[in-house]
Structure P
Amino acid sequence: MSAKKPVYQRILLKLSGEALQDSRKGYGIEPEVLLTIAEQLKEIKTLGLGIAVVVGGGNIFRAASSIGRAIDRSTADYMGMLATVINSLALQDALEKLGVHTRVQTAIDMQKLCEPYIRRRAVRHLEKGRIIIFAAGTGNPYFTTDTAAALRAVEIGADVIMKATKVDGVYSADPKKDKDATRFSELNYSEVLNQNLQVMDQTAVTLCKENAMPIIVFDLFKKGNLKKVVLGERIGTLVR
């Protein structure tokens, strides 16, 4: 019996910074979590698909908590972008220790650390079998890493955005607070926007809608889920 093949040729995985954070401290990077994510990426890399990743920075710096206090919004957003670079370099290191060739491209020039974002170069890295990590968001304040993920996915011709979370999909309410919350197996973009469901921010969802980019929201921390999604199993919530 032949092994299953992935249903996607090229994916973009969106990770929140909080996914990497040390659960004991509530901030920073937990090495065990970082290794788990790297191992899952290595596992699906063997299936032959192109993989890009966008990582948030909320485990290191959350711009929203500083707005209106001591830090200007634009400055806070730039600080958040730098936090995503820290996470991206950490993930690159974890992947390369597993023997996975990886490149980090950043929307803000810092050539001693990583490459500048150039779309054609990014696509070439994917064609050569490297995992590419996009850092520093879009390089502009007032845009989230969700929007950066949607933008980069469209630019590189990804087949899908896989939004990794700690819950098993999109719910009508917070399942930790509302026992009657129901999980959606599938939604369309308009339902997400009109009901203000917390899939991605509205700019990101609108960009996906305009470019027919599907989004799968799933629990990354249940062992084997990433591979199952790549192989086409109905895990989590599909938005299209």
Structure Q
Amino acid sequence: MANKESTTWFSNHLQRHMPLIRWGHWGTPLLLFPTAGGDVEEVERFHLIAALEPLIEAGRIKVYSVDSLAGRTWLTQKSHNPAHCVWVQKQYDAYLRHEVIPAIRQDCKNDSVTVLAAGASIGAFNALVAVCRHPDVFSGAICMSGTFDVEHWLGGNWYDDFYFLSPVHFVPGLSDGQQLQLLRQRFVIFATGQGRYENPGETWKAAHALGVKQIPNRVDLWDHHWDHDWPTWRTMLPQYVGDLVK
């Protein structure tokens, strides 16, 4: 696809080189999170970028993708202490806010532009974390087939840092303040199929966590023909992005 550019820099937060890819030339910035332990080009390899191409070519969106380092760490948790996984998730969050967002704003030549987040599976979790923790820079999230209650990843342990990285835990406990006020100005779409390997209960749990704090969100249940797989997400995402961006 034309107008694809990639860059890599050494992340001080993650202590490794991290890539960022952008597709498009103009429009609302959309940050895509890979599934599970996917790499920065997963969304292109599985044709999600091709599904978004009409919106990209029309100048309605510029799409960015990052590597799923945090997701990959959780998936290999058997070889890590859960405390390390929590640390990586925390550092990943800081990397997004203090490294990726400034890079996107520089690319957009707009130091105050807000970013729409999106992802599927663990990518949906990361998209929800992004908007709930940083509503000052994320305008909303499209969360498809999400895994949101991930406390089981801790193996029966508990870490205070994890609480503030898990929206289903920390959002219901938010006190009135700037973060909650901004979140009430954001919008989250939760979409899930009801086919193979889907778990709509996860989606309803996340939606409820936001709903109890009057944070605008909507749950769309697609029927049993839609599985936890790329054909579902390639159909969902262009539809929702088209509805949300001008």
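Where is Cα Rg over 2.2 N^0.38 Å, for residues 126-189 alone largest, in which of P, Q? Result for Cα Rg over 2.2 N^0.38 Å, for residues 126-189 alone over P, Q: largest is P. The value 0.85 for FRET efficiency 1/(1 + (r/R0)^6) of positions 46 and 158 (r between Cβ atoms, R0 = 25 Å, to 0.05) was derived from one model only; which of P, Q is it? Structure of origin is P. Using P(r) over Cα pairs in 10 Å bins from 0, in percent, for residues 30-69 alone as the calculated read-out, with 22, 37, 24, 14, 3 as its value, let me know the right label among P, Q. Of the structures listed, the value fits P.
Of structures P, Q, which gives 2.5 when distance in nm of label points 7 Å out along Cα→Cβ at positions 150 and 166 is computed from the coordinates?
P
A value of 22 for relative contact order in percent (Cα under 8 Å, 6 or more apart), calculated from one of P, Q, originates in structure P.
Sorting P, Q by volume of the Cα convex hull per residue in Å³, for residues 62-181 alone from high to low puts P first, with the largest value. Can you say which of P, Q returns 2.5 when distance in nm of label points 7 Å out along Cα→Cβ at positions 142 and 198 is computed? Computing distance in nm of label points 7 Å out along Cα→Cβ at positions 142 and 198 on every structure in P, Q gives 2.5 only for P.
Any read-out appearing in this document is the output of simple, stated calculations on the displayed coordinates, not a laboratory observation. This structure is a prediction, so every number in the text was calculated from the model and none was measured. Cβ atoms are built from the backbone, for glycine too; each structure is taken alone.
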